[in-house]
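Peer 1: Take a look at the structures below.
None of the figures in this text is laboratory data; all of them are computed from the coordinates on show. In this text, all values refer to a predicted model and were calculated from it rather than measured experimentally. Cβ atoms are built from the backbone, for glycine too; each structure is taken alone.
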Structure 1
Amino acid sequence: MWTRSKADVTEEEYKEFYKHIAHDFTDPLSWSHNRVEGKQEYTSLLYIPAQAPWDMWNRDHKHGLKLYVQRVFIMDDAEQFMPNYLRFVRAA
């Protein structure tokens, strides 16, 4: 999904993808799909859930981004890319 252009993705596809990655039955409150180019290039797809997760105040709970490089999965819960105070954000 994040490899496609924003213009090629419908609102319904964003919502369905969120439900798949977040294991949530409700639509997200909002999302941000960005492509950054410069010395480093990256694409991000971030979702804000409609409701706070039940374990939001648990600091021991894993959080972070799923990291892919050149469409190859590298790691899950890459915490160094997401500050602790944004642990409610879901990312693909």
Structure 2
Amino acid sequence: MLDLLKQTIFTRDFIFILILLGFILVVTLLLLENRRDNIQLKQINQKVKDLIAGDYSKVLDMQGGSEITNITNNLNDLSEVIRLTQENLEQESK
């Protein structure tokens, strides 16, 4: 029984199938991560468009890689600074 199992595991076909399954798993995980990042980048892009249009009220809250989280936090901070600056300018002009 053990000899049959050893012969099956160490055949070229079995090793090839294991490598192929591992490759497919890695590619699938990378595609899922890429899809998640693309969705988050679309949300960040929409936030920038909202800022350009003058809407400073929307706050993004994203979980993910450190780069996307940093960009999101910086964009939220920028939105708050622009909003406060605009309010101060409106008060000074009155």
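Peer 1: If you rank structures 1, 2 by relative contact order in percent (Cα under 8 Å, 6 or more apart), which sits at the top with the largest value?
Peer 2: 1
Peer 1: Distance in nm of label points 7 Å out along Cα→Cβ at positions 50 and 82 computed as 2.0: which structure among 1, 2?
Peer 2: Details: 1: 2.0; 2: 1.1.
Of the options listed, only 1 reproduces it.
Peer 1: If Rg/Rh (Cα atoms, Kirkwood Rh) is calculated from each of 1, 2, which structure is the one that comes out at 1.46?
Peer 2: Traced to structure 2.
Peer 1: Continuing with the same structure: Can you tell which of 1, 2 yields 8.8 when mean count of other Cβ atoms within 10 Å over residues 2-9 is derived from it?
Peer 2: Matching structure: 2.
Peer 1: State the single structure among 1, 2 that was used to calculate FRET efficiency 1/(1 + (r/R0)^6) of positions 18 and 74 (r between Cβ atoms, R0 = 25 Å, to 0.05), giving 0.05.
Peer 2: Working through the options, I get structure 2.
Peer 1: Quick check on the output: -4000 is helix-only ellipticity at 222 nm (-39500 (n - 2.57) for each DSSP H run of 4 or more, over all residues; to 500), derived from one of 1, 2. Which one produced it?
Peer 2: Of the structures listed, the value fits 1.
Peer 1: Moving to a separate point now. For the read-out FRET efficiency 1/(1 + (r/R0)^6) of positions 10 and 42 (r between Cβ atoms, R0 = 30 Å, to 0.05), a value of 0.05 was computed from one structure; give its label from 1, 2.
Peer 2: Of the structures listed, the value fits 2.
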